[in-house]
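Multiple structures follow.
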Structure I
Amino acid sequence: MNQDTIKQYELVIFDWDGTLMDSIGKIVDCMQCVAKELNLLVPSEQQVRDIIGLSILPAMEKLFPDNPEQYDALLEAYKNYYMNINATPSPLFDGIESVLSQIKANGQTLAIATGKRRAGLDRMLTETGLGHYFIATRSADEAESKPHPSMITSLLEELDICPSKTVMIGDSKLDIAMANNAGVNSIGVTYGAHSLEDLLTQSPTNTVNSPQDILLHI
């Protein structure tokens, strides 16, 4: 990579689930188990994949539109399954920490914009040891749900960086749509929740098939 390519963006914003962490399978399993426990119509794997990135209430509304009286129970049951019953660890994608290290070494600023709630994000930042890479983070309880641009626009305001110097990296159509709504470029990763075909419906600036390929576009 030449220096111009390395310095294309000042701010690099990552989604979490499906982009940094290989947690899609666990999320699908937990959501399906919760639906069974509460005697609700069990969503398909693709239906769960399609809500990954949403804040929890919009996700519940999309998956279980006919059961609003169950949303509190769904949330509590989901948290219990994810943290206590499904003990399957969610690993980082191969090579992702090396990518973050290189971006930081390039002098670029790293941030997070995720559909996770603050408690869950803080726990993951600590457990994975990735917290020191990120200057600022936004979670589902601090902004409107994706694809609303507020996660990105509030990061831009906090860090005093203009949209033209910013890129959003995510595995979901919601991430790409959020970037478009915020007026920033985007990189869609095809190894997470959504396929290349799905990502292309939102016209990402670039797409990549592996974490290492991200470095070619920032």
Structure II
Amino acid sequence: MDLNIIWMLLIGYLLGSIPSGVWIGKIFFNKDIRNYGSGNMGTTNTFRVLGKKAGVVVLLIDMLKGSATALLPMLFQSNANALLIGLAAIFGHAFPIFAKFKGGKTVATSVGVLLVYNWQFFLLAWAIFLITIYLTSMVSVASMIGFSLITLSSLFYQDWILTTVAFVLTIFVFVRHWGNISRIRQGKENMVPFGLGYRARQKREKDNK
């Protein structure tokens, strides 16, 4: 294997391993977000536990980890596929060496990789995600449905690497959200305070009083 590819994968993994939610929580809020909310170190739990500003910062950092890794082939002047190199950051985010290998659900980092690999598909992915989250008011549902639709949409690009990676990540996202699926079935899944799903739940709760 090309030595440059080994270096890119290693750097990408280390970048992906940066537990931004954990570090920001400890440094600025004296909180370990893994002890609150869902116990996850990702963007959604950061919003829930630390607030909007911290959530936005973590979202941007987690996306940047993916984008920076996908740019490594350009930096190393390599012909390696940016999407495949970007998987190192996604793997690092899921199993971070700096957080005892217990990481996030990889959505933001995956989107960051996609931004570099295919910015048009990135915009389509964001549109799908935002529409889905507005309809359901649940980030977990938006992530699972969003990745599924993104995988189907990738077929129109006739890029087998993109479709294969999207399919594998979709399976991984479903596995990561297994606990959420149980709460969704029970009607107990956390919702963001906007969207049609949130309004419907508010109405049901009001009618039941």
Structure III
Amino acid sequence: MKEIKVDAMGDQCPIPVIKTKKALDKITEQSLVEVHVDNEIAVQNLSKMAKQKNLEYTCDKIEDQHYVIKIKAEANNSQSQEVNVEENKQEEVCYPDRKTNTVVVLSSNKMGEGNDELGQILMKGFIFALTELEELPSTVLLYNSGVKLSTEGSNSIKDLKTLEAQGVEILSCGTCLNYYNLTEKLEVGEVTNMYFILEKMAQADKIIRP
């Protein structure tokens, strides 16, 4: 049985699940995927994922803030071929095929109410998770303090650039950039105005607000 190690130590939700899913998607033979995490939330999320996929798994606590989840999985040759064909299709097409016009609205650089530091961690995780969706949004709109996510100093620049490289529009409110003195510090996407923001939202088939 092939053994695959996934190092998710220090990673916040949903990164451990995404890393594990990628490892499971790539296997071409019976394998044991061993995931190392440092928090119980990750353990719970990985256990739930294994249950949903009907995979055999075990969870062990090695020491404080060190857990190991072992997931048994297998893939036959036909599954492997299907994955390879799909990967080749993705390489041939620059932009993903979108069935719906989905707009993601980021009106703050934090997610939810409460602790600001936690809110920023959650927002970073949310934007990273966007990059892993099978169907990407057509547009990401940033306004008010949300524009801080697309400007110098943001820890989400890389993920936003990943989305932009795949054809996702990244649009930041010009008035908001000016208010926060960030007009010259935009690092990803383009500047837009409130009329265009309203137009994008009015024409969207679906709007996602974290």
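Any read-out appearing in this document is the output of simple, stated calculations on the displayed coordinates, not a laboratory observation. Nothing here was measured: the structure is a model prediction, and the numbers come from that model. Cβ atoms are built from the backbone, for glycine too; each structure is taken alone.
Starting from the value 2, 10, 18, 21, 18, 13, 9, 6, 3, 1, 0: which structure in I, II, III was P(r) over Cα pairs in 5 Å bins from 0, in percent, for residues 31-142 alone calculated from? Please report the intermediate quantities before stating the final value.
Details: I: 2, 10, 18, 21, 18, 13, 9, 6, 3, 1, 0; II: 2, 13, 18, 23, 20, 13, 7, 3, 1; III: 2, 9, 12, 13, 15, 17, 16, 11, 4, 1.
Answer by label: I.
I, II, III: which one has distance in nm of label points 7 Å out along Cα→Cβ at positions 39 and 183, as calculated, at 3.9? Provide the component values of the computation, followed by the final result.
Details: I: 5.2; II: 1.1; III: 3.9.
Going label by label, the one that fits is III.
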